[in-house]
Structure 1
Amino acid sequence: MSAAPRRAAFLDRDGVLNRAIVRNGKPYPPAALGDLEILPDAPAALGALRAAGLLLIGVTNQPDVARGTQRREVVESMNAALLEALRLDDLFVCYHDDRDECDCRKPRPGLLLRAAAKHGIDLGSSFLVGDRWKDVAAARAAGCAAILIDYGYAESGPDSSAPDRTVGSLSEAAEWILKQLGTRGEIP
């Protein structure tokens, strides 16, 4: 007998779990472990989602590795720090650039599909929280609900990347998810 499918909150890394570095209206990942700053509301928001029974799965594009402007070890050190500090259940990374045409680089759903296969996740009852249109499009492609944290970046995606909900923070995203699950609760 197999276990019942599980629900997850998929979480983009930069801009959702940790502060993105914004230059000229565009977000970038921190360059070094010392630059990694976990967003202040992340621990409480994730704690509420975990308490509601959701798996917490990070999903992140890190194309600077393929571009040769970042070392994989540096990205992995940041991911390890986030896994430990935020008690994520797992974190999936795409190290490719657009030109690689892989299936894992968001807006494609490969990271979510791999996570679902590994952890027995029901994508149709799961959520993805991101801060860019590619996150929303990946959620749509995988069949998840999409929540966009809107920081007003100087970029836009296709019309098909409209989120289910637009919020201003991870805490607001978590409150909306909890409401969808029928769970009451404010995020401190």
Structure 2
Amino acid sequence: MPFDFEKLYLPEVILIKPKIFTDERGFFLEIFKQSEFKGFGIETLFIQGNISFSKRGVLRGLHYQRHPKAQGKLVMCLRGEIFDVAVDIRKGSPTFGKWVSVILSEKTKNMLWIPEGFAHGFLVLSEYAKVLYLVTGSEYAPQYEGGIIWNDPDIGINWPLRDVGEPILSQKDKALPKLSELREEDLL
């Protein structure tokens, strides 16, 4: 099996550890294999792929797309290291407003599966980070994008800011609402 799947504190969010084949030339790994993912209960069809490049201290998120354009994400850090976060924003979920985090890095080559119903964000811990996202559901639709402010005290994400200082945010991310300020139709 080319992957080890590990359910996290929020069991729908899954850490995926690929099998890495190395030799004197370098390495090879699979980032997705439909039969393996399906065998673990992740039935998906990727619709779009994205790469972001960010410098140390950049915080992106917390982002999601509303229905009917909701997306799941498979996230992998291709270069550097990030503190990656998923927040449950599913209406009626017993873990609504709870979060889980992992460190993703080019060293481990681990990936994080974040299904629909979760907001996503990350903080760059290394000098630079290049992050790959494969998304499901729908292509990016700006009219359906949503977000939650990164430092919402009701969520209480323990961002490792001591390692990077004050986060660098986009103007859009600085203006995001708290989870409690979202309208019912904004939740997934």
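No value in this document is a laboratory result; all are computed from the given coordinates. Here the structure is a predicted model, which is why all the values come from computation and not from measurement. Cβ atoms are built from the backbone, for glycine too; each structure is taken alone.
Identify which of structures 1, 2 gives the largest calculated value of relative contact order in percent (Cα under 8 Å, 6 or more apart).
Values: 1: 24; 2: 29.
Ranking 1, 2 on relative contact order in percent (Cα under 8 Å, 6 or more apart), first place is 2.
Kindly point out which one of 1, 2 the value 14.2 was derived from, the read-out being mean count of other Cβ atoms within 10 Å over residues 18-25. Please list the in-between numbers first.
Values: 1: 14.2; 2: 10.1.
Working through the options, I get structure 1.
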Answer label among 1, 2 for the case where mean count of other Cβ atoms within 10 Å over residues 82-89, calculated from the coordinates, equals 16.2: 1
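Tell me which of 1, 2 gives 13.6, 40 when you compute Rg and Dmax of the Cα atoms in Å, for residues 42-113 alone. Before the final figure, lay out the partial values.
Values: 1: 13.6, 40; 2: 13.5, 37.
It must be structure 1, since only it matches.
A value of -1000 was derived for helix-only ellipticity at 222 nm (-39500 (n - 2.57) for each DSSP H run of 4 or more, over all residues; to 500); which structure in 1, 2 was it taken from? Walk me through the numbers before you get to the answer.
Details: 1: -9500; 2: -1000.
Only structure 2 yields this read-out.
Quick check: 17.8 is what I get for mean count of other Cβ atoms within 10 Å over residues 50-57, calculated from one of 1, 2. Which structure matches?
Details: 1: 17.8; 2: 14.5.
Comparing all candidates, it corresponds to 1.
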